[in-house]
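Coordinate-derived values only; no laboratory data. On a predicted model such as this, the values are computed, not experimentally measured, just so you know. Cβ atoms are built from the backbone, for glycine too; each structure is taken alone.
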Structure P
Amino acid sequence: MKVNPYLFFEGNCREAFQLYAKVLGATIEAMMPHAGTPAEQDVPADWADKIIHASMVIDGQRLMASDAPPGRSQKPQGFYVSLQVATIEEAERIFGELSSGGKITMPLTETFWAQRFGMFVDRFGTPWMLNCPANSSTA
């Protein structure tokens, strides 16, 4: 069994996934717009280029997403996408780049369990936790 987070965006899935791929060193494997699919008839004409399904692989883990059709978007709540990184430098770089333009809910800092830990909601509305464990047994 595999668990894959699926994110919904308000029309900016392509932009978000391109940023995530760049910052996280991920490979986008799918970026399918509504245009050319049977679902194209169910969305407004200006929505044809919006994403019906996207998928990327981040270090062997899959993250999927799409644009929620107009009127069906909801603010994400009750979860965070959690990233585990190996070095303080990687934690600081990723935290800085993904939190830019968003809202930091816990600054990246040393904790009793981690060399660095922080939380934020990025500019697209996705909540993230970033953890650089004190050692591999706490990852």
Structure Q
Amino acid sequence: MNIREEADQVNRALLEQYRALRIDLEPRFLLQMAHLTVPATVWKYVEKAVTSSAANLVMLDLEDSIPRDNDDMLQLGRNNIIKALEHLDWGKRLKFFRPRGIELDPSHDDIVTVVQAAGDSLDGLVYPKTETAAEVKSLD
């Protein structure tokens, strides 16, 4: 076997490994023309974004819409996300939310609370400001 054939064989094996790891996404995740971020603490904004916006993806935001150390606003935001996921007609819009990052929520309580209450209705989340792979791994 010459060097070209060896390289071809090695590379084909690598491609098979890559294909085995590939995640096939539904087409609705691949077409994103408009992404709308809405503060989760303001119900009228949440409701309007979810039910009447032209966005393909609506992300309900806990990260930038919650003043630090304001537990009442945090609870309101979480409750609004859960209520929106469970009760509003999202049409074909993708349903996302953005939790607070690890600095503000080291035990991922935002994610646990929302996913336990309405995770079956959620399409995904946008995790903010990661600094390392270990931080992403902590989400898993």
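Hey, distance in nm of label points 7 Å out along Cα→Cβ at positions 92 and 108 derived from one of P, Q reads 0.8; which structure?
Values: P: 0.8; Q: 3.2.
Source structure: P.
When mean projected area of the Cα convex hull in nm² is compared over structures P, Q, which one is greatest?
Values: P: 9.4; Q: 11.1.
By mean projected area of the Cα convex hull in nm², the leading structure of P, Q is Q.
Taking distance in nm of label points 7 Å out along Cα→Cβ at positions 20 and 124 for each of P, Q, which is largest? Numbers along the way, then the final one.
Numbers: P: 0.5; Q: 2.5.
Structure Q comes out on top.
Starting from the value -14500: which structure in P, Q was helix-only ellipticity at 222 nm (-39500 (n - 2.57) for each DSSP H run of 4 or more, over all residues; to 500) calculated from? Can you show the working numbers first?
Working: P: -5500; Q: -14500.
Comparing all candidates, it corresponds to Q.
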